[in-house]
Structure P
Amino acid sequence: MRLSSAHSAFVAFAISAAMSISAAGGQTVASVHRLPNTATIDSLARGLMQAQQVQGLTLAVIDDGKVTHVAAYGRRSADGAPLTTSTVMYGASLTKTAVAYLVMQLVDEGRLSLDAPIRTLLPKPLPGYADYADLATDARWGDITPRMLLNHTTGFANFRWLEPDKRLRFHHDPGTRYGYSGEGFYLLQLILEQGLGLDLTAEMQRRVFGRFGMTHTSMQWRPDFRENLADGFRTDGSVEPHDERSRASAAGSMDTSIEDQAKLWSGIVRGDGLSSASRAELVRPQFPIASRQQFPTLDTTTGRTNAAVALSAGAGLVTFESTSGPAWFKGGHNDSTGNMVICVERQRRCVVFLANDVRAERIYPALARGILGEISMPWFWEYGESTP
């Protein structure tokens with residue numbers, strides 16, 4: 001990646017500032033990183049985008065639980081239409097954390113226990129549902145809990161269609177190993193809909209999107225999205241039209257805008273609508289992550305640096321110990337989408353990135369460092385060998 005001398009100097013300054021220390025009472029303590037001004041953030045983002053030919057990117061900055069900057073750069077479609085802060089984009093797996101926020105509200109109300117076995121949460125045995133007939137001869141399905149679904153320890157592959165025979169199966173006992181799984185969130189949705197009788201689209205609108213005033217967000221396609229909609233750009237620069245999701249999916253159907261995501265994540269970092277206990281549970285390190293990388297999900301190779309940052313699964317997100325204290329993140333990805341949210345608890349400080357170009361993931365490490373400073377974000381675990 002090539003940057004102009006000005007951009008290189010800024011990144012170096014930001015990292016240096018974040019890593020600086022001062023003596024206090026005979027001990028060294030990390031200094032509080034000073035956020036750059038909006039003009040500097042915009043300049044850095046545009047320079048990084050140009051270096052990697054990123055066609056569209058939006059971002060938001062949150063400090064002390066308040067939105068301090070929302071911006072959009074580049075284009076939303078092949079015809080050059082500009083990307084704006086209200087452009088509807090694909091939320092991808094950021095949906096999972098939004099759904100986790102809904103789940104924690106249900107926990108607060110006593111309607112759901114995170115540790116209840118699924119055999120007690122559904123009106124009939126799980127294999128009695130057509131989508132789960134593959135598990136009929138494996139009694140381990142009954143031991144799965146909502147907590148395991150949220151922290152990706154079910155034992156399932158990411159998606160069954162990745163299996164050689166396209167069938168659902170356990171690769172390890174539930175609750176014994178982290179392995180990212182969209183299948184787990186499909187099952188969580190089944191519990192909400194069949195066990196509690198909820199309509200996921202309606203509940204997300206009422207409890208999450210409506211609460212935070214997210215007027216350009218939905219779990220299902222809305223015709224009014226079409227007037228300001230982002231298509232996606234793949235690694236080779238080709239265009240992927242935004243698809244119209246007719247059914248809600250807890251694993252990743254959320255359509256949204258950066259304006260709305262700024263509202264969502266500022267609300268989450270403040271804990272709006274949750275008890276203090278449930279808010280703490282959302283971001284608590286619940287299960288240590290041993291894998292070298294997030295993908296492929298079934299790879300058992302152990303990561304050498306995970307323990308150094310206490311890499312762990314929270315509820316629908318990943319926690320780690322940053323140089324500024326407890327922190328967490330969540331990504332969202334497909335062939336033409338690259339999203340990332342990183343939050344530092346102590347300062348209630350976050351960066352939110354939504355991109356309709358998957359190549360934006362190449363610039364997130366430098367862009368996040370330029371805004372938050374060096375916080376020991378585990379980029380290699382998230383993005384693997386392609387991390388700059």
Structure Q
Amino acid sequence: MTHRERILCTLSHQEPDRMAIDFGGMRSTGITALAYNRLRKHLGLSINNTKLYDLMQQLAEPELDVLERFGGDVVQLHSLHPSFGVPIDRWKPGSLSDGSPCLEPADFNPVRLEDGSLEVRENGRVIARMPAGGYWYDQVYHPLATADTLTEIEAFQFGTISQQEQEYLRQESKRLYEQTDYAILGEFGGNLFEAGHGDFGYERFLELLIYNRELVECYLDRLVANHLKNLQLYLDAVGDRIQVIQFGDDLGTQEALQMSPKMYREIFKPRHAKLFQYAHEHSKAAVFLHSCGAIYDILPDLIEIGVDVLNPVQISSPNMQPEKLKKEFGDKLSFWGGGCDTQYFLPRAALPEMQRHVSENIKIFAKGGGYVFNQVHNIQSDITPERVVTLYETALNRR
């Protein structure tokens with residue numbers, strides 16, 4: 001099978017010739033640039049072309065030699081502006097915090113302060129900050145932080161996919177489809193709950209959901225309308241060249257949903273449904289939802305409104321055990337992730353313990369298809385190359 005055929009077979013809930021694997025094919029299945037450079041050096045590979053494509057999370061774009069080494073079956077069709085509105089179609093030499101080389105987007109120019117921290121500024125305003133010794137940027141500007149009237153919400157301008165981005169998506173999807181046999185995951189996003197966090201601020205958005213629902217629903221209705229417009233533009237640009245379209249909304253904490261199931265069903269479910277159903281009606285791509293945490297209670301709702309693929313499958317959270325998920329939802333959902341817990345097993349467990357953990361998860365998830373191997377979320381900067389190799393060799397050796 002080709003890589004693309006393997007993913008399509010898997011998402012059809014059939015067992016492929018070997019288990020499908022994702023190494024960094026999405027912004028929550030990736031690897032930080034620091035860990036990536038150390039991995040390449042460990043493998044005896046050059047570290048001169050590491051592209052720092054996700055500035056917020058400091059993620060590297062995996063190169064094809066690494067995908068081949070670890071059996072990756074997926075590549076990502078990026079948006080033109082993954083972080084801070086900075087385009088990634090041009091690059092310049094840069095360096096990481098450990099001094100190793102990388103390529104940065106040509107228009108990325110953070111300001112270093114006297115204390116060693118870095119700031120990203122837009123039109124003179126600080127929008128994100130990385131503390132000295134930090135590993136990623138935090139958003140510090142929320143444009144609707146003080147908005148409390150419908151007039152302010154109705155005047156707020158959401159971003160629209162430009163003709164430049166449409167052409168970028170068209171050309172990149174064509175290149176990936178025609179010049180590789182990898183499955184293509186299209187990064188769309190379409191966040192609702194998380195968009196509210198970003199625009200209002202995390203705490204304030206949660207408060208507004210309780211005491212000013214009219215304001216929130218006005219915001220969400222305008223946001224959904226904008227997402228649908230962008231989704232049309234996006235799908236027109238990529239056509240049938242992508243096999244998976246990625247949406248994201250972190251609906252859970254590590255212990256429970258971030259809202260009651262009732263609130264989800266009343267406020268967010270019908271709006272998610274519009275997005276997922278539009279994608280199904282206008283595309284052949286599987287609908288992929290990234291949602292961290294303990295979201296077991298609304299998995300039937302997500303299936304009902306068109307989610308085909310769940311990521312990152314946070315198996316350490318309540319009711320998210322592999323056996324439970326596969327038994328109850330394995331014929332309806334494909335699981336993309338959940339191969340290794342990244343909070344304990346990947347950074348701390350002895351290697352034989354980690355291997356057993358990964359093998360047990362694979363045995364459960366991969367049976368009957370509907371499973372793409374990946375760890376639970378990104379490989380962080382403190383993960384040694386030996387652990388990354390062990391993780392993916394365990395998956396590769398599974399037959």
Structure R
Amino acid sequence: MELVPGDKIECDVAAKGGGSEAKAKFAMLNPSDSVVDWVLKTVPTMGAGWCPPGMLGIGIGGTAEKAMQMAKESLMEPIDMSDLAARGPRDKYEELRLELYEKVNQLGIGAQGLGGLSTVLDIKIRSFPTHAANKPIAMIPNCAATRHVHFVLDGSGPAEFEAPSLEDWPKVSWTPSAQSRRVNLDTLTREEVMQWKPGETLLLSGKMLTGRDAAHKRIEDMLSKGEKLPVDFTNRVIYYVGPVDPGRERGRRPARARPRRRAWTSSSRRCSRRPGLVAMIGKGERGPAAIDAIRKHKAASLIAVGGAAYLVAKAIRKSRVLAFEDLGMEAIYEFEVKDMPVTVAVDAKGDSVHQSGPAEWEKRIREFKIPVTVA
């Protein structure tokens with residue numbers, strides 16, 4: 001909150017996802033240290049869980065808490081990188097924004113961390129005076145699904161919002177690629193899973209399980225006590241999702257089904273303890289311990305498109321609760337899907353597309369001098 005002269009209250013609201021917030025970074029640099037070097041070293045460590053392409057908010061100066069606040073506040077600003085590039089920088093921070101925009105995109109991280117030209121859409125920077133011996137710097141990403149609202153209260157009544165017209169949005173159509181591998185979840189075997197390759201697109205049809213944090217915690221507790229699980233995980237695929245119920249009628253498909261970055265802590269490692277589980281679906285990268293577990297059990301990690309919950313839900317034909325109904329949206333559901341698109345992130349050998357994809361694209365960009373332009 002900032003107190004200013006006037007007779008109005010201006011409010012900015014950001015419904016920010018946990019995946020991008022979890023990737024927030026802070027460092028106390030020396031005054032002579034390069035901001036550019038720190039950002040380029042740090043962004044690759046953020047993985048794909050922040051769902052790029054998005055924005056990077058950077059706060060420089062002040063104190064540790066001031067830098068973090070500035071980084072978050074900067075994300076409320078409108079995307080204007082095209083305008084900045086067209087008119088040219090007016091000060092050193094606008095020069096820094098342009099330099100970071102180009103160099104971060106040259107890292108080749110790409111959409112969902114799979115490799116590509118677009119990793120960031122904009123770089124925002126706020127600064128503040130600081131002690132001569134310090135250079136606090138904070139960086140917070142905003143994912144591709146940016147949810148911001150601005151309104152003003154002037155005493156005349158409550159703020160009112162008009163729902164956007166669907167005509168304002170582009171028509172989205174999608175046709176599966178001929179190269180996509182079709183997978184029947186109802187007959188899936190571990191031998192088939194072992195044929196999948198990192199970066200390959202799969203079209204899933206049949207029945208899958210869902211599970212979020214609370215369900216995974218309850219399953220873990222039951223396993224620790226030696227209790228029988230309420231669901232048979234043999235040759236099943238689990239989707240880290242909390243479906244949004246469109247109404248009270250049972251059996252209806254969810255209104256939205258957005259993949260989670262992970263379900264509970266180290267979900268891949270914990271899921272490997274589910275007897276017979278062969279694959280998991282989320283949206284982010286896997287750490288070394290999780291990849292080791294995937295390799296050991298000859299399983300696979302798949303990713304659905306983060307930030308496209310409505311479109312993903314269109315592939316879901318039916319849903320029903322299988323266990324832990326008292327957990328609501330965090331219960332274990334069974335989805336029946338048709339041609340649900342996912343990408344193989346980690347294969348049964350432990351090879352990760354989140355490592356190979358960006359490395360390949362960074363090499364392409366530098367070798368062929370592919371221009372990273374402002375759209």
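Taking Rg/Rh (Cα atoms, Kirkwood Rh), for residues 48-183 alone from the coordinates of each of P, Q, R, which one would give 1.02?
Q
5.6 is what came out when distance in nm of label points 7 Å out along Cα→Cβ at positions 40 and 232 was calculated for one structure; which of P, Q, R is it?
Clearly, the read-out refers to R.
Output the label of whichever structure in P, Q, R has the greatest value of mean count of other Cβ atoms within 10 Å over residues 152-159.
Biggest value here belongs to P.
No value in this document is a laboratory result; all are computed from the given coordinates. Note that this is a predicted model, so its numbers are computed, not measured. Cβ atoms are built from the backbone, for glycine too; each structure is taken alone.
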